[in-house]
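Listed after this line are the structures, all set down as structure tokens.
Throughout, read-outs are computed from the coordinates displayed, never taken from laboratory work. Note that the structure is predicted; figures quoted are calculated from it, not measured. Cβ atoms are built from the backbone, for glycine too; each structure is taken alone.
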Structure I
């Protein structure tokens, strides 16, 4: 798990640390399991957001979306009433929560889950992550955050409607995977500016 201490200007409320990882699940993310994760979030006073990791372009994708969502909340220009949903909006570049959930949300078919946890300590984030892994009967697989095969690469191109022209413009020295990450991060920046 990647745990990042936020810079002073990026801290929102008491969320000073961000944890990002992925889990290969053996159980479906049912409504009951999702409710259990929501209760865990409330009990631990943490923000937890789950994503379909097949549509995440590296840990940077979640990191930048989270920083942008925190900035939106701090500047009172958020769309969603919950920080976790604002993060999902930024990660997708969408303005409608329903669309964002359809794009990056988890369903009962999702077995590869990316997880973001915002909390007040590294220890709390680690503990929450372990509890989520237990709930999902899964194991940590950080590799799931990467663009690890051609199928995921194509999934990202389709999900974010990235054109060949965009990739060609972004490639320069980067390989195709890095160009896709750059295109997605650029879209999130445009979303932040348009808001």
Structure II
């Protein structure tokens, strides 16, 4: 399964492949690719939403000042500044306004709680699609961890097996009932061998 995202000058692609997720991040100046093992991810999410209100206020003020500066100096009959300087200064303030208006708002969701974390743009392509993909990544991560650490092997020492099962239960990968079932299955297999 894939998720393609775009925010400002950044483009990010996530591809869920078996026991890992491949990430490709393209920005204005660089391209990065890496792979994250699903067993290294946590199962908690953190959502961050920062608005652009302050940047927009400064952008409006800067743009208005630039226009005001040009208008006032062109209307001034004394011409204390050269015309080119008036336009240069006014356009500079309008450029600052444009740059401020381009600052993206931060709307991200992160998978945390493991050795590694992943960050997704919350609203690209849509919040529902992103949350659905994040949920599938977490579910698949739990499945991978359960396959790796929850398989009953009677040749594994009992202390090691019980530690693995406790760890799975503490990470909410298995329920208390499943923990008891796996513990009993391990002890039965241990007696049979």
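Descriptive notes on the structure:
- Which entry (I, II) yields the derived value 25, 20, 15 for semi-axes √(5λ) of the Cα gyration tensor in Å: I
- For 3.2 (distance in nm of label points 7 Å out along Cα→Cβ at positions 121 and 137, calculated) the corresponding structure among I, II: I
- Among candidates I, II, the computation of Cα extents along the principal axes in Å, for residues 65-168 alone that gave 95, 26, 16 used structure II.
- Of structures I, II, the largest value of distance in nm of label points 7 Å out along Cα→Cβ at positions 9 and 73 belongs to II.
- Comparing distance in nm of label points 7 Å out along Cα→Cβ at positions 1 and 41 across structures I, II, the highest value is found for I.
- At a computed 1.7 (distance in nm of label points 7 Å out along Cα→Cβ at positions 113 and 145), which of I, II: I
- For distance in nm of label points 7 Å out along Cα→Cβ at positions 97 and 161 computed as 7.3, the structure of I, II it came from: II
- Looking at relative contact order in percent (Cα under 8 Å, 6 or more apart) over structures I, II, structure I comes out largest.
- Set I, II, criterion distance in nm of label points 7 Å out along Cα→Cβ at positions 89 and 105: the highest-scoring structure is II.
- Here the criterion is distance in nm of label points 7 Å out along Cα→Cβ at positions 81 and 177, and among I, II the highest value is seen for II.
- Largest in distance in nm of label points 7 Å out along Cα→Cβ at positions 129 and 185 among the labelled structures I, II is structure II.
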